[in-house]
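Following this line, the structures themselves.
Only the coordinates and a few stated rules stand behind these numbers; no lab work does. What you are looking at is a predicted structure, and each value in this text was computed from that prediction instead of being measured. Cβ atoms are built from the backbone, for glycine too; each structure is taken alone.
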Structure I
């Protein structure tokens, strides 16, 4: 299976200084990959998203505000989110990179793709940049797919440790999009409660799995096998998009989760198997969080290894040294199965 990669130095122009979400997350990442992995990937060139494409998700005022702020040299939008002189260009190419990956899969150029873009996107709402995010890359790619191709069911799976409030809001009343999020709760941005299931015709198409701090490989595999996979199979999407954030890794200080590289690889294996089975392998992952540089690079390489069909993945960091007896999340799973009528 041909696997595509989206990457471009333009993403380093989002210069956030010493912010935890900084260019070092991507700078030099590819050089750290094993050559046997990198040599098998097909490069997909990103393009700048057009104004009309950004407007599929964001208001004209929001787009103008980000562009204007960058032209003036940048500044802080809030305590978490910063804009630099090159941020608008990077953000437009991040959204365009997401679209390019989706187009490459739809055209048959590649079977699966992973877009290594920044700034990340899943917190950005129609009118607000927040949580390190300027434009919502995954939501823009989803809207683009629904507007250009004869698709009427699309799934977005989000395993970033933070809830993708912007993505959920973008599709709150959209029945054609299933949004499934596993996230630490409580944690920024404070959304993603189990009871948030969409509204109107989209009631039941938003599945939030708020996990307690301390969850690791065992708990994540449990919710994927018992909630995520059955729910996505039932929805039967024609394309799967993934907000791939690796900040639930045990070495990442931004969360209190205990997932290992092996754990992330198991999640990606399950998602890949799902896409292979139900939607003709149409699968695109987009980079979201992940702030421990060693863990992020290893997790991204392991993800590519899974997408390439490798059985044994590389995990240089190993299991969490703090992993204890698995947490009892049985009540949460029972409630989720009841709310979403999963047998």
Structure II
């Protein structure tokens, strides 16, 4: 009887131990883009599993749409572009915050001009009244455009904005629905390769302050507060993936491996195009440039897209990047011959 009781007790302890070690299921919303490689790498290389989570990827088309799902806890973490929806969500008291930077300048966005108009759009002032393709309202692109046209004394009201998703901008240029488009890789390379457009202006040349933070990892603060140690481990794992992305950004020895991961997750199916195109930079510790983020918020307030200002200390929880930096140690480039800026 005593032996049977002992066996039962051992069985119960083993079951409890197994439950304690079982990975926690979380959902990460990801806008499929080249910088999203950090999340995919963290899954593929088991970094998130080592952190104690079983991560499910939910593909999203924009961060502005996912903030409410993040706030209600349907998604615990999301990676994508910073939009006015984030600032408005915070102003309305939603329990969300930026935990890590997810992409920053150099970001290699490009104003491209329709090929038949090459030589006719040469100054920023030439944008006045011309149909200009932008991906969606309230995005970071609005900020980029505003910074550019302000250099010529223009405002957003002087532009003929056409909202066109990135994959459809080439068609809009081809059928002459727009004269100019603010494109991102790989769609820039596709439009140029098809002779539909020519490069014109890099918006980063007219933007200050830099580096500009334009993508981020966001989290539900209520969930993170209840799972503080787990959340810390998750963001260290994601930043570990970001550092591998940075090595590949600088054409380090893992470039082909990261290209293969991006192809596997359907970001871009053309591996050769991925390898030759420009990638957005990252901060190896996931630090957000607060001056840049504050300037973006000020733009949305001036534009009337955001009604209430959010205090700077609520915009970012910098503890995650600080902890990631400590846990991962100094970042050292493997390709020391790289001359690329960013990801350093």
Structure III
């Protein structure tokens, strides 16, 4: 594994961040948020020639100061103490094990390193293969498999250390990132854009949740009905994200990249495929190229079918590198032990009226 200072590290089209400590976060043998997710993605990255084992950048642990910009200090200390005492479940979904502290601070540290690489001008795009995920973590509690809010930590770091005034967070996880929304709900420096299945866990993310105070209008939720596929997501990106980004003109784009809207995912009911993620990533790249020198930081969130998450993450990287999708991804065939029998419905819901209403709410 190389470090950020290794000669030649900046020559990759996209930089990749990973630490074996991420595998030590123990969620139990039957939990969908399992270490094998990262191993499947790494295998796909190697298979498609994106990055080999010795090409990953090793992240530092996030510091207390970096975490405390978005997390309560008492909560940070509590996570460390629980891990030191052997761990326990924080909620019905979220376990802190003996090694979860080490993994979580390096997950947030991977997000910080990614922001540093971009804002120091060393990279144009970064994919941080991190775990545990983050977008459900609020300032003072863990939930939804998330301990620290990695995207929020990275955004706050970019604003505090580099003086950024406009950070766009694009969240395409199938679940609404309630933690990210809450942290920046009154902050006009962060435009939070989320497409998510609705109604669904965690219950937040209605179209009328648009921010408060100085941040009013800077939260843009797209609550999509069940069974929406590529076409519906891309409609939302064209009708809402592109004009919102043009008005905001971000200085950095962060993606909360969950792949659980994939049609094989065991805990969601959407119809995206790897080509859909490729097209969404291409739009994000277009925005970054237009407004912030191509700076895109992709942070892994959810996604629980091993082949689905691996191929979709690879598709994201091909889009970031402006490369075509390999034929193997285009003709995807997915199955693993967590796959449920898919529930297919004739047709796909029309989202035109929903998008028109959101455009009206945000004056787009």
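Calculated for structures I, II, III, distance in nm of label points 7 Å out along Cα→Cβ at positions 37 and 197 is largest in I. Looking at structures I, II, III, which one was mean count of other Cβ atoms within 10 Å over residues 157-164 calculated from, given that it came out as 28.8? The value was obtained from structure I.
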